[in-house]
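Listed next: structures, encoded as structure tokens.
Rule-based calculations on the coordinates, nothing more; no lab input. Small disclaimer: the values here were computed from a predicted structure and weren't measured. Cβ atoms are built from the backbone, for glycine too; each structure is taken alone.
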Structure I
């Protein structure tokens, strides 16, 4: 039997077990929902076609070959390894589905060029036929059967049950291909699929301005109309919007686009706790990244709302955890330019919405007692945010719960001060 374990930020674990934080005095509990879920479209030569797959970090490590026909350590997996350095889980969508490879005995489970690396070997024995499946010259499945009708589909091929088995030293699968150019429609289909799931950060490595605009509009629409509070990471995109994060450091690795830093930032932003910031966080990924150099360039990047990596000694670190909001309109403040502020605000919306849907909607009467119950739950929630040092100076008197214009409506008002991490030190030293 499996048991849970490890550290925690919020007390919402599922498995029985012991979850331990080792820290100084400051004992804080919380019912805040956990962060850590990313979403991203990827171009791979193998994998599920036209569907979202939900992968945890451990599942990615354990099942990488089965899902993507690549070893976890393969260079092609570098982007996903960067993403999962800090993300706990990710919704992945393969963008470049193509044709499935096949031969007279079977068809590849998924489309893609890697299907052409599959090989079937059939040998005879006194008990029947040994049917072995090879990927990149490594055996991945073997079955002893009397005829093809007994063959069980495996992780890589689906058998043609009426095929005649004859001895062969190696029957290759051919005809597998991956879409050469991913189109706007492919991204659109991915975004449609994402409307039905919840995640914290969406990433896109495309540098096409039309595709980037699609992601900006999707983010704005989901945040304002559907209440889906996530941010989107794009490359060199001037969105001027708190829901979009733009990275500009180019990557110089072969076979990867210059925008590949998006992988790491997407995972790091998703995994960043509600009471934390990526400011000054070390880049611990695998890509060769060009840092932003010079004070003038760094100032310009911050003024333009760009999240950049700069060099400190031999290390690359995040200069400031900012989004693309530059010009504050009515209802926006300077604090909304910082992703830590947006994490807190988004968390509040998501958690209080969940509280209302799960406990109050259609269940609790809209009278003084019902509204007082909701008020107590909201105050308790904010107290826990304050305990996590995500907000400060909270006063329960600032929370109001009243009846709305109709007998079914409830109106909640609140005033909060969001905490941000230290990023500037002004030091005066006086001496004699």
Structure II
């Protein structure tokens, strides 16, 4: 591929591994990750495409009040939050479906940390089946992570699942000195600059992380936990996680296209943020959870597994929205729960989202290319989901 034109007065002509995370390129690169980085396929399987009944609602007069009290129109929401795809499901039908910024229903868009939630789902399935014990030490299952003083040497699988590992790690996406930047080099998300020394893969990088504080005390969001969880899953099953998702779930939901994972330089699928998938197929995965593990009349996930996810976990003071020790939010097995609203959700940087009602037949999926990695779009999306669900009951 020719070298990009990096002059400051215009955007690069080409999207490459070196520049695909630039904010001005995200609306292009997030839909074409397979062109800039190595990937591994999640095959859709030989079955027919499953139906998503559709009855689009007239939303021409729809407005909603966001979390700040501002009244917004649909168009302003889509534009300001840089939405690439939005699908709303209510009472057995797709009621809203929007594609923007060049995206179509066939585009496979990266969903970043929404990936974590399906890694957590697979882990809970293995726990239910007795293949994985969440009380076991991570280092018993992956000896490479047993270095003295290492973050995971005395952490349990449950600590990793619920992001309660005491670890010396900073995840500040716009800070080049943050630990997440070294993680991004090892995972293959970013090309390593010539003047930076980086680990050659996640297998090399994860054992170097050090413990800080105690495990099981509070929530500390660290993507490395999800990669360790993926490593544990592969260790106890002997199966790469992309293949496991394909075998257990994806090849049975009637997806429209193969999905895929971005992989690190040694071929490890990035279990904490590498999934790329169409919006309709992401909705199918979301509805599998919403429907208590059943899709198209076939049980793919135990009802008790989904019940545990929907019940949520122990609210922690450090969870977003819980400042001062509130009890609104919890995090269990890589899924968030908003207890007052009875909403289960998965989220990824730059606006990727799933919202599910735990009481009603309502779901929403979002693909976005918001230039801010970690902004207010999740709170805005939650307000939109609540408002559109109410609105659709009246139209």
Structure III
């Protein structure tokens, strides 16, 4: 018993050491800075304690995979360190969002685990997503070229599409989790596709093409696994091709991004500056980096958000960049493993959706900043600065945590929601 406790505690202790060393590095960097407040150090230590206690509590209350929270804690720490390095105010706000995210994680964990028959509310999920989407279309404001923000106050804005990503998972899980019932309805597969494509069309109008890609990825993945009418997969691929072509022809900023992807050096001081500075930053950092505080985040537009990965590589090296990619790979691997091990199809589909979402979002962000694919404006989960992304990512983590457990207590004997 003692050996087991020590074994389970070791990853938490290693994470604690990493976080403490990070705080020391930040202190040395900011020790002569006028804008550094000593209270920042206390807040950072408080967050470390909260993360450590959260990992401890999770091991007590959850019988599922307790390593996914540890992986996310590492990603979260790297993101907060980088936000602090860019500007202490960003780091402080990111810590607030991180604490809120952890609370949301536990709230979503208990709600999804104990609320009965979540697979029976498909229509409600669709209705809420419609309200969120239409509210953005009607009252939304444009930021960074996309009309996907709701301005709450002068300093606070939210991105409803982040919550819509979660609701799309529940819509797909509710439909395919009750596929035997819905297939009796004529054209049921076309109806669910039409619902998802309605939201994708709204995202096209808002020019939020990155989120539209995530919706398509989740739909295609679930169709590939669970859709019995294989023609629907072909139809979906055809619509994706047509939508991609129309998106390129209709939106000037898409054409600009493709041209930048093909040859950013032609516009090195114009539209291509962002990707050029990103590539310079990654190259400048080398394998081990220049050290925290030795980079130039002001040269990279949105270095605190969409382009945080190049700054990490510049200051912490491509070794840290590779480590981040491996952390995402391990997280996605464990998510797929959770989906394969889950007995009940509704939670299996949710776990698969979360895995696809995290994999695609990380790939699209990192692929965009290293010029592997055109940029789309998606954030890096758990690392990029931003509240809406942080909250939705922690909800996804709560879903994954629940799906990693034995949920037989939620279903009466003989109930048919099994994979």
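See the values below:
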{"read-out": "Structure with the greatest value (metric FRET efficiency 1/(1 + (r/R0)^6) of positions 104 and 264 (r between Cβ atoms, R0 = 35 Å, to 0.05), set I, II, III)", "value": "II"}
{"read-out": "For -0.63 (log10 I(q)/I(0) by the Debye sum over Cα atoms at q = 0.10 Å⁻¹, calculated) the corresponding structure among I, II, III", "value": "II"}
